[in-house]
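*Asks:* Below: a set of structures, written as structure tokens.
What follows draws every value from the coordinates through simple rules; no lab data is involved. Nothing here was measured: the structure is a model prediction, and the numbers come from that model. Cβ atoms are built from the backbone, for glycine too; each structure is taken alone.
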Structure I
Amino acid sequence: MTEKLSNRQLRVGQEVRKVIATALENGEARSPEISNAFITITQVIMSPDLKYATVYLTTLNGKNLGVVIEQLTAEKWIFKKLVADKLKLRFTPEINFRVDDTFDEAEKINRLMNDPKVRADIEKTVEETPEE
């Protein structure tokens, strides 16, 4: 994301995150796929007008992410109602669920950095760099 979020977007995003996380923790969702999954909401990004909330999440070991996203999307009206009741915003944001793949990307980069060929190149570069 290239644009910087305002303090209001960040604050409302955190509140939406708390409401949805609490609802998941309390078993508010009806789907057994959601109830049985260990879901972590990593971040909520609000649009500048606060009318859209993109909820990034992951599950334990990334299991059943597609099914969980599908079920959450089918039941997003529950979360929208809870956000409307708890936050008292002018507009209740439209909620969109997305998979947070930052952990996968970090693991991929870590694997690349630990590759013997890459490690040898890094050490070679460090040796060739003149000291000041």
Structure II
Amino acid sequence: MAYSTSNAAGQAVQNIIDQLPQLVAIAVVDVQSGMALASHSNSPTFNPETAAAYNTEVVKQKQKAMTALKLQGEIIDDILITLTNQLHLINLIDNGKKFVYLVVNSRDTNLAIARDVVRQQMDLLK
């Protein structure tokens, strides 16, 4: 457990775990540094801090692409990466300064429910 519920990021992680106890991993990430502000994994082989760092690059590259395409007035709500057995959801918050990174087993979790659970934490994390 790499979080404390005494701060907003840790509380958001705990709230998501409470609603999706079967999740693989969760992290709240600072985009500028790539550091996880709070994280948790239910899998001994899945390191959410490492995943946070690499997925920060995914976010930054998408932001650069949007700038290059001159997509004025558009913001990234979320980025979904589907694997054979997992869904990786990156939900940007605080004007793209942070994101929630959620990994779930695609057989155990409905995508719409996972998105809703993450979005419920947006006000807490702003």
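*Asks:* Using the calculated result 1.9 for distance in nm of label points 7 Å out along Cα→Cβ at positions 102 and 118, pick out the matching structure from I, II.
*Replies:* It traces back to I.
*Asks:* Taking relative contact order in percent (Cα under 8 Å, 6 or more apart) as the quantity of interest, name the structure among I, II where it is greatest.
*Replies:* Biggest value here belongs to II.
*Asks:* Ranked by mean projected area of the Cα convex hull in nm², which of I, II sits at the highest value?
*Replies:* I
*Asks:* For which of I, II does Rg and Dmax of the Cα atoms in Å, for residues 46-109 alone, calculated from the coordinates, equal 13.8, 42?
*Replies:* Among I, II, the structure yielding 13.8, 42 for Rg and Dmax of the Cα atoms in Å, for residues 46-109 alone is I.
*Asks:* Something else now. Which one of I, II has helix-only ellipticity at 222 nm (-39500 (n - 2.57) for each DSSP H run of 4 or more, over all residues; to 500), as calculated from the coordinates, equal to -11000?
*Replies:* II
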